[in-house]
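Alright, structures below, take your time with them.
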Structure 1
């Protein structure tokens, strides 16, 4: 299994959580076999005035699945950044986190 951790950050807690939930809903529609966990408040919930919510993705270690998810993630993040409500979200993607 391949793990991908997605951190969603914003200065307002409500918007950070809303953005993370919206991203989760979009990820569940991607036609790749996966498990989406979260969003949950990060272990350290606030850093430098940014609230942090995290999602975890579990993928198979198939090359095709990884490529499809990579492209889908790029498109989803770009489309979210273009929406006025989510423009100031910071989305960080960590593949195989420690």
Structure 2
């Protein structure tokens, strides 16, 4: 695990500690799901850092995690994984067809 990934995880834990029990539990489940996926670990931690900051802001505004992870946490995560996989395939296809001089 790289130093950058560990740094992101530390920052995530610090911010996560400020979440309510319900929000912390929901975010924790999403984090486990995404970390268990085949996505790049740096990408996952960056994504989770952005999410935990957004969740904290929503919490401070009185909103719940259910409004963040629509239509459900699993569907939300599956959509993220699918989009990342599609983007990665597009970039791979682009470079396979390119010739460099």
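Please treat every number below as a calculation from the coordinates, not as lab data. Note that the coordinates shown come from a computational prediction; the quantities given were computed from them, not determined experimentally. Cβ atoms are built from the backbone, for glycine too; each structure is taken alone.
Ranked on distance in nm of label points 7 Å out along Cα→Cβ at positions 3 and 67, which label among 1, 2 comes first with the largest value? Spell out each step's value before the answer.
Details: 1: 2.7; 2: 4.1.
Once distance in nm of label points 7 Å out along Cα→Cβ at positions 3 and 67 is tallied for 1, 2, the winner is 2.
A value of -12500 was derived for helix-only ellipticity at 222 nm (-39500 (n - 2.57) for each DSSP H run of 4 or more, over all residues; to 500); which structure in 1, 2 was it taken from? Walk me through the numbers on the way to the answer.
Values: 1: -12500; 2: -26000.
Corresponding structure: 1.
Hey, distance in nm of label points 7 Å out along Cα→Cβ at positions 11 and 59 derived from one of 1, 2 reads 3.3; which structure? The correct label is 1. When semi-axes √(5λ) of the Cα gyration tensor in Å is calculated, the result is 29, 16, 11; to which of the structures 1, 2 does this value belong? Label of the originating structure: 2. Calculating mean count of other Cβ atoms within 10 Å over residues 19-26 for structures 1, 2 picks out 1 as the one with the greatest value.
Largest in relative contact order in percent (Cα under 8 Å, 6 or more apart) among the labelled structures 1, 2 is structure 1.
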